[in-house]
Structure I
Amino acid sequence: MSFPLLDTALPAGADAREHALLLRRVHEASFSGRPAPAPLRPVIEDSWGRTRRFGIEPDSAPPPRMARPDELQRLREASPIAEVLPLIRSSLVSVADEADHIMLVTDAAGQILWRDGSRRICGIGDRVGLVEGAFWNEGSTGTNAIGTALAVGRPVQVYSAEHFVRRLHTLTCACAPIHDPRDGRLLGAIDVTGPVSTIHPSTLALVNAVAQLAEAHLQSIHHTHLERLRSVAAPLLAGMSERALVVDEAGWTAAAVHMEPVRRVLLPKRRETGTAWLPALGECALEPLPGGWLVRPRPTEQAAPSTVTLDLTRPVPAMAVSGPSGEWAHRLTPRHAELLLLLAVHREGRTGAQLSHDVFGAGGHVVTVRAELSRVRRHLGGIIESRPYRFSEEVLVRVRAPEHPEDLLPGSVAPGVRALREAIGDGVTPWR
């Protein structure tokens with residue numbers, strides 16, 4: 001389980017009311033052209049830049065876009081978060097009620113699916129649009145904890161006048177994303193919102209802990225599904241004399257015979273009976289099973305993929321690999337996205353020490369870099385080579401970057417990524 005950096009809003013030892021007044025002076029100065037009395041936090045400054053591009057005005061922003069009731073119900077039923085909603089409610093609703101806050105649960109698009117908590121604050125939420133069915137991504141309501149946490153992919157607290165839209169300055173919000181533990185897919189977020197006067201430094205840590213707990217419970221549900229699949233496949237595997245794996249729809253291994261089991265197989269995007277090249281296994285025969293697939297590696301020479309596409313235009317970066325026998329996609333962790341982007345730029349390769357400087361700004365993290373790249377290489381077979389780390393010369397590497405430089409891995413603080421943003425802003429395309 002990972003514990004992401006917490007972007008808290010209130011500096012240690014600061015008085016909440018005085019800090020709110022300071023932020024309001026910063027907000028006023030930013031829109032009047034006067035020098036600001038203090039700098040914004042980088043996560044807020046970046047978010048304000050995105051909000052301006054969306055054309056949102058601080059004093060005349062439209063109300064959030066709303067979904068129809070039937071569409072809202074459909075999204076609730078389809079959301080994997082529904083399986084852990086009782087856990088989230090039992091962990092946060094009583095706390096939110098006592099602290100005069102409300103708890104919100106959204107989908108990956110920032111649409112509020114569920115709301116609970118203080119009746120008084122629910123009334124305030126009604127007036128500003130914090131209601132079920134409303135969209136609170138940055139494109140709809142500007143800088144806010146929900147939209148900004150979803151944009152950068154990590155927990156964020158937004159306090160008072162850090163909100164771009166002025167009518168939200170009486171509120172403070174703490175939000176943490178929830179990811180699918182099977183494949184890293186962004187599922188949504190948990191948010192706690194209340195008046196500025198009731199801010200508490202531990203709120204963000206509490207919300208993040210509940211998000212981590214929800215992900216752990218989803219992982220437990222997944223393990224139960226794998227156990228069920230393992231029981232279904234046992235009679236089939238018992239009669240086999242060749243190497244074989246049984247995996248679920250996300251590629252996680254439930255059982256294996258006559259071979260060392262791999263933790264996960266990256267299945268093609270379009271799965272059907274036949275053959276496909278799979279990383280680390282080579283050419284394999286695929287057969288559907290109830291709830292999963294039978295995978296049988298073939299004793300032939302591996303047909304390597306020819307094209308790797310690094311897609312950085314999504315909230316969760318992904319990599320697509322294609323070749324003669326098909327195409328598959330793999331969602332990337334923020335760290336893996338940083339490393340693969342840097343290797344796409346430096347096709348000649350980077351040493352562990354160089355990547356340590358690129359990612360952490362210092363050379364003392366070589367062991368961490370090696371461990372992360374070892375995980376990447378387990379998934380990618382012969383696509384990534386070592387000494388130095390680089391993409392294979394036989395692979396065509398493409399990078400799909402967002403339109404604006406600031407949106408390139410917006411949650412990354414890696415010096416190498418920040419340098420790439422600056423280069424793109426100057427009109428340079430760093431990758432071939």
Structure II
Amino acid sequence: MELKYGSTSVTFDLPPEHLAGVIVPPPVDIELSPVEIIINALANCDAVMSTYRPGDSVVIVTSDITRYTGSEIYLPLLVDSLNRHGIADDRIEILIALGIHRKQTEHEHRKILGSLYGRIRVTDHECDDPASLVTVGTTSGGVKVSINRIAVEADRLILTGTIGFHYFAGFGGGRKSVLPGIASRKSCMASHFAVLNPEEGSGKNPLAVTGNLDGNPVHRTMMDGCALARPSFILNTVLTADKRIVAAFAGDWREAHEAGCRFYRERFAYPLAEKGDLVIASCGGFPKDINLIQTHKSMEYASQALRDEGVMILLAECRDGFGNSSFFSWFRHKSLSAFEAALRSGYEINGQTAYSVLQKAQRFRIILVSEFPAQQVTEMGMIPARTLDDALKMALPLLPEGWRCYLMPEAGSVLPVTAA
């Protein structure tokens with residue numbers, strides 16, 4: 001078996017009697033071209049766009065460069081459709097849903113907009129500029145929602161993005177284009193804070209997990225926030241692990257997103273009869289293992305295939321370190337209760353990810369093969385290893401007799417799901 005690590009790969013042999021299975025995304029047959037997929041999806045929005053009037057201002061929200069969505073393919077097709085319905089280029093603006101991320105470079109704008117660059121106005125969202133934000137209301141959970149003024153003042157608001165698993169919002173896409181995508185920093189933080197139960201010391205809500213929308217408080221908060229923005233419709237893609245468009249969903253922002261989530265779960269969840277004693281997982285190499293924050297996605301999915309107190313060997317080079325300057329400082333909290341209390345008193349999204357890492361480090365035994373100094377890995381509650389061979393030697397004494405192992409060569413692209 002070959003597993004990717006950074007820009008290289010490592011090979012190893014596992015005795016067949018110990019191999020429970022190889023968890024990979026199922027093959028996906030793509031019968032139509034990306035352009036055909038998008039055009040077919042947009043046909044569902046013809047009735048809505050036929051109500052647009054010449055002179056209407058239209059704002060299209062799309063993701064930033066950190067989330068590839070196929071925007072360079074679908075944005076020109078969407079704008080062409082708007083043109084056919086009487087909306088001129090100078091009445092269209094593209095708003096980049098940065099959330100709390102940095103502004104985009106000119107090169108990044110070019111990559112996002114494709115052939116539209118220089119033709120359609122593009123603006124980066126600013127979460128910390130009061131003058132560019134408007135308070136539009138409050139969610140059912142009491143989160144005050146302020147969003148980008150450009151979106152509020154547009155006659156028509158269209159949301160675009162991609163649907164995939166999200167480790168506490170259930171799925172990405174849809175409503176996330178508004179909250180946190182074009183919301184104030186305070187609104188972003190409050191929407192993510194919903195991952196915690198209301199009572200002090202009660203931890204994370206058990207329904208705020210990967211692949212679940214039912215009863216998920218983070219999803220509900222984001223839905224409430226999106227409703228306040230009154231989107232006209234959405235266009236969301238579904239991508240394969242190698243970033244090819246396999247499907248697109250367009251129409252009512254609730255219904256189209258839910259349909260896309262069902263489609264994604266049916267095709268990118270991997271059914272397991274039982275969990276394993278050992279999971280050997282790779283993020284899929286660079287750039288999927290560029291830093292620990294990105295690596296967490298693979299860690300989260302791999303943990304779904306692992307029994308409590310089982311062993312995970314995770315290959316993640318992390319050549320750019322943690323991915324955020326404040327991330328590692330959160331591990332000064334050694335107990336989950338102290339960590340939770342710190343999150344409640346000064347919530348940070350990166351702190352939430354660090355909390356999730358520590359939860360898994362204490363529930364399982366995680367051996368991290370990375371470029372981090374051993375002391376830093378230990379500080380995060382994990383076991384450091386420099387090579388896969390070293391990690392396997394460490395793992396063997398921790399495993400029961402007759403242990404069973406799952407391999408995950410693309411751990412961030414498939415979610416293991418057990419019946420119980």
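Bear in mind these aren't lab numbers, they're just calculated from the coordinates by the rules spelled out. As the structure is a prediction and not an experimental result, all values here were calculated from the model. Cβ atoms are built from the backbone, for glycine too; each structure is taken alone.
Can you spot which of I, II the value -11500 was calculated from, given it is helix-only ellipticity at 222 nm (-39500 (n - 2.57) for each DSSP H run of 4 or more, over all residues; to 500)? Attributed to the structure labelled I. One of I, II was used to compute P(r) over Cα pairs in 10 Å bins from 0, in percent, and the answer was 5, 22, 30, 25, 13, 4, 1, 0. Which one was it? This value belongs to structure II. When mean count of other Cβ atoms within 10 Å over residues 33-40 is calculated for each of structures I, II, structure II gives the greatest result. Thinking of I, II, which structure, once Kirkwood radius over Cα pairs in Å, for residues 73-272 alone is computed, gives back 18.4? The read-out was computed on structure I.
Comparison across structures I, II (criterion: relative contact order in percent (Cα under 8 Å, 6 or more apart)) gives the highest value for II. Figure out for me which of the structures I, II the number 1.9 belongs to, where distance in nm of label points 7 Å out along Cα→Cβ at positions 297 and 409 was derived from the coordinates. The structure behind it is II.
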